[in-house]
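Several structures are given next for inspection.
We did not get these values from a lab; they are worked out from the coordinates using the rules stated. In this text, all values refer to a predicted model and were calculated from it rather than measured experimentally. Cβ atoms are built from the backbone, for glycine too; each structure is taken alone.
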Structure P
Amino acid sequence: MQFQGQILKMTSFNAEPIQYYLNLSGDLIHMNELFGKELTIKHTGYQCVNCQENKPIYRMGFCKSCFFESPYASDTIIRPELSTAHLGIAERDLEVEKEIQLQPHTVYLAYTGDVKVGVTRNTQIPTRWIDQGATFALPIAVTENRYEAGMIEVALKEHIPDKTNWRKMLQDDLEDEVDLSDFQQKIKEYFPEDFKKFYSEGENLWKFDYPFEKPEKINSFTLDKKPEFTGKLTGIKGQYLSFDNSNFINIRGHEGYVIELVVKN
């Protein structure tokens, strides 16, 4: 079998185990069915997720000019506390920013090798947690907009990480369930006074089952340094494909890359 197209982040469905689909220019390839098969990935070009031009990808699937111009790559995507749409103030495109920012958001705790705090739009639950490779996730606050969630996260990340350590996430072999509700109780006091009304207790704990086994070591590669790679697909966690000989590629980190994918039967 042979496929080709622009890489977009994998689509996932929360099942036991999680089902993954590689998105190549809108064509979905069920990756769980390819476990144990030899795949060849060949990088053939680029296609910016915004302008669709064949320009080198700068960050997040965008070419350099689009990264600094598109409202879908604005600072508020990474730092929600900078949101201003609730004030009617545009950063790049107010209508787009209203659509993204003026909707309910959830502040959560997740275990990804360490316990971390994060923010996501409610419409991205549980996809956001699966993309991060979270084993467990627990909502701790629901806000009316992105700014409010960002301000809570800013306060809490002084006491708990807000970044995923991807190596710890992939090498984690947690056997005992992490008590995220205990962490929630410990950081409750750090909620900003003006935002305590959004605090939420007693939410359901989410648990995720990945088609993946902990590797002995990690050899990560990119298509910039290795434009053609062949290996046997062994598992998936987060947005990482795992191959034999402990080789890993971050699919989310290759959005906008155009590839040929060959599956050896």
Structure Q
Amino acid sequence: MDKIATVTLGALFVSGPGRRLRAALAGVNPVSQVPDIKVALIAHAYYAELLDEILSCRAVLPGIVPLHVTLPAERMEITKQYLAGVPDVILHPCENRGRDIAPFLTVLGSGALDGYDAVLKLHTKRSPHLLDGEIRRKLLFDMLCGERNAALRVLTDFADPSTGMVGWRNCFRTSPPYWMKNEARVRELAGRMDAPEVAVRLGFFEGSMFWFRPAAFAALRELKLQPEDFEPEERQLDGTLHHAVERCFTIAAWARGFTVRDLRGRILG
């Protein structure tokens, strides 16, 4: 399938009719009850104008789950305007460095996520260098939290304490070319995490959007990476610390005995 056809198919998938069809299919075997777990959402909002999409995802979840928002400090005021009157939002201003990864690690390291069993990690990804950048974001949002019954199935997976991460199988990359320029740095970080050799393998959710259990990232948290450890923002496409860490989330989970699953509960990796 060529690039134009792929983009067209993706656009149809996130269109109104496409979403209604997927909602109908997801409702064939409805989840009977809401799992008794604590849930939150964390989103990096570089583009404040896309916060409506984040809020739409939150609206799918049962109740009003806490929403942690990381954002460049200079965008605090406009973000407050977008979120005026929205309940249970915690803002975490940060330096525009390390894309969504460095701010996420800062919040994770602060302990703000410790009380949750399952957290959805999103960010306002645009990828303007890609023809289908906008569609990729919409697809990820829709697959991870675009329909209530499907989201409840994911939360049911987290009722199992061994589940560490859940993400979309179509974005799970295991082919060696996906190391790109990051393998040496990933292995160095894995060594610092005391990850056994069996855990140091390629398998990551491209785009760094997924569900996770905060305890599953303990090994990564213990590295105590700071924002200043990340390269200044220069629109890099590969080879930075945040690209390496993107490939380390699963390694951290595997190193501590957690499983990584797809949206249907099947084990990955």
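Out of P, Q, choose the structure whose coordinates give FRET efficiency 1/(1 + (r/R0)^6) of positions 40 and 72 (r between Cβ atoms, R0 = 25 Å, to 0.05) equal to 0.20 when calculated.
On the way: P: 0.20; Q: 0.70.
That value comes from structure P.
Work out the source of -10500 here, i.e. which of P, Q gives that when helix-only ellipticity at 222 nm (-39500 (n - 2.57) for each DSSP H run of 4 or more, over all residues; to 500) is computed. Computing helix-only ellipticity at 222 nm (-39500 (n - 2.57) for each DSSP H run of 4 or more, over all residues; to 500) on every structure in P, Q gives -10500 only for Q. Structures P, Q were shown, and percent of Cα pairs over 35 Å apart at 11 was computed from Q. Quick check: 19, 49, 31, 1 is what I get for P(r) over Cα pairs in 10 Å bins from 0, in percent, for residues 160-223 alone, calculated from one of P, Q. Which structure matches? Checking each candidate, the match is Q.
Comparing P, Q, where is volume of the Cα convex hull per residue in Å³, for residues 120-215 alone highest?
Q
Thinking of P, Q, which structure, once distance in nm of label points 7 Å out along Cα→Cβ at positions 80 and 256 is computed, gives back 3.4? Corresponding structure: Q.
Tell me which structure, out of P, Q, gives 1.00 once FRET efficiency 1/(1 + (r/R0)^6) of positions 144 and 192 (r between Cβ atoms, R0 = 30 Å, to 0.05) is calculated. Spell out each step's value before the answer.
Numbers: P: 1.00; Q: 0.55.
Going label by label, the one that fits is P.
Structures P, Q were shown, and relative contact order in percent (Cα under 8 Å, 6 or more apart) at 23 was computed from Q.
Taking distance in nm of label points 7 Å out along Cα→Cβ at positions 168 and 240 from the coordinates of each of P, Q, which one would give 2.2? It must be structure Q, since only it matches.
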